[in-house]
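Nothing in this text is a laboratory measurement; each read-out follows from the coordinates by a stated rule. On a predicted model such as this, the values are computed, not experimentally measured, just so you know. Cβ atoms are built from the backbone, for glycine too; each structure is taken alone.
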Structure 1
Amino acid sequence: MGVYINIGNAGFQRVRNDEYVDKSGLINIVNFSLFMERRFSCVSRSRRFGKLVAAKMLNAYYDQSCDSRHLFADLEIASDPSFEKHLNKYPVIFLDLTNFTTRFKDDGIMEHVQKELKDDIHKAYADIPLKDDLMAYLIRITDATQQPFIFIIDEWDAICREFKTGTHAMDEYVSWLRRMFKGSNSPQVFAGVYMTGILPSFFSVFISFI
């Protein structure tokens with residue numbers, strides 16, 4: 001179990017241990033977009049609207065490192081035809097960008113993000129040499145394993161809130177988004193991408209990256 005990759009279903013287990021309103025129908029919507037041009041989902045809502053809960057739910061559903069069947073057995077998605085097809089079938093990268101914006105205030109924040117992600121992912125794929133940037137490493141992994149990733153980013157706009165447009169940090173972040181999700185290798189690497197945020201004004205900016 002990693003810090004960012006294949007983190008397991010404990011987060012959603014804690015959600016299910018409390019009062020939970022069934023929002024598992026979202027899984028069917030995301031399933032329907034996998035492996036398509038529209039495989040990018042960006043959800044922008046105010047705080048306390050359950051964005052993180054939904055992200056934890058999706059992580060628990062897709063994460064191949066755990067068995068989450070019992071967490072969904074009594075939910076709406078369990079009766080959906082796509083349920084079995086995608087249940088715990090993918091390596092999942094889960095990134096909460098506030099974990100970085102609260103620790104790093106310098107213009108090199110994306111260097112910290114890439115390094116921590118690469119180091120953690122390398123633990124799961126130690127036989128694949130770690131070099132170059134994150135995307136190049138993910139390309140080598142998918143070439144070797146033929147397994148695309150699910151990438152979940154919580155608070156994707158955290159850097160946009162902390163760093164002004166035109167700063168080195170913002171320029172690097174925009175370049176990183178383009179590198180990850182707009183390049184020709186993106187369909188090979190990512191079966192689906194799910195992102196949450198609170199700034200609707202940045203939604204159109206994100207779409208322009210893709």
Structure 2
Amino acid sequence: MQIQAKKLSKIYGSGENRVIALNKASLDIAQGDFISIMGPSGSGKSTLLHLLSGLDRPTSGSLTYDGREIYSLTDRELSAFRRRRIGFIFQQFNLLPVLTAKENILMPLLLDKKQPDEGYLDRLSDLLGIRDRLSHLPHELSGGQQQRVAIARSLIAQPEVIFADEPTGNLDSRSGGEVMELLKGIHQNMKKTLIVITHDGRIAEMARRRLTIMDGVLEEV
């Protein structure tokens with residue numbers, strides 16, 4: 001999958017209340033890239049991720065996946081596109097508390113009315129070390145285990161690209177390190193394109209390509 005962002009901008013408000021959250025950001029992402037985007041709180045990191053992944057629409061600019069402008073899609077078409085081709089990992093895990101770990105993992109498939117591949121689920125569970133936790137509810141899991149479930153959920157539909165927004169932000173240093181090593185392994189062994197948003201320099205340095213963002217301006221290191 002080739003992703004090309006051209007002069008993406010996101011502006012909120014007008015007049016004296018006008019805020020430029022992202023200022024004409026351009027970025028080419030090739031199949032198999034491992035990219036980190038680093039910046040402090042409020043720099044525009046999450047805004048950029050939301051635009052690159054189709055979670056939000058820009059004020060101006062374009063975004064193509066394999067030459068197709070995704071902002072031309074309807075909201076329903078864009079939602080289906082995200083479910084099938086993009087995986088998301090968030091700082092807050094975003095697990096549904098009333099569902100078991102397995103049910104949370106399978107949710108993207110159920111929303112798309114697809115039957116789960118139990119063999120693939122088994123392989124994911126083994127890779128992430130959560131096979132014996134699949135019947136547990138989120139509150140019965142540690143933070144690191146919840147993030148592993150979230151990673152499995154992001155991979156269950158076998159997407160081509162994974163976006164991770166501060167994936168270790170709610171974890172202690174040991175659990176965070178383990179999660180990043182898992183993500184590195186997924187990138188290498190499953191050949192997934194991986195884009196990680198972080199404020200942690202140690203995490204940023206794990207990527208093959210490193211970018212910084214400050215006051216909405218994106219630059220490659």
I have 2.3 for distance in nm of label points 7 Å out along Cα→Cβ at positions 54 and 78, calculated from one of the structures 1, 2. Which structure is it? 1
I have 18.8 for mean count of other Cβ atoms within 10 Å over residues 30-37, calculated from one of the structures 1, 2. Which structure is it? 2
Structure from which 3.7 was derived, distance in nm of label points 7 Å out along Cα→Cβ at positions 38 and 166, options 1, 2: 1
helix-only ellipticity at 222 nm (-39500 (n - 2.57) for each DSSP H run of 4 or more, over all residues; to 500) from the coordinates reads -10500; which among 1, 2: 2
Have a look at 1, 2 and say which one yields 36, 21, 15 for Cα extents along the principal axes in Å, for residues 70-109 alone, as calculated. 2
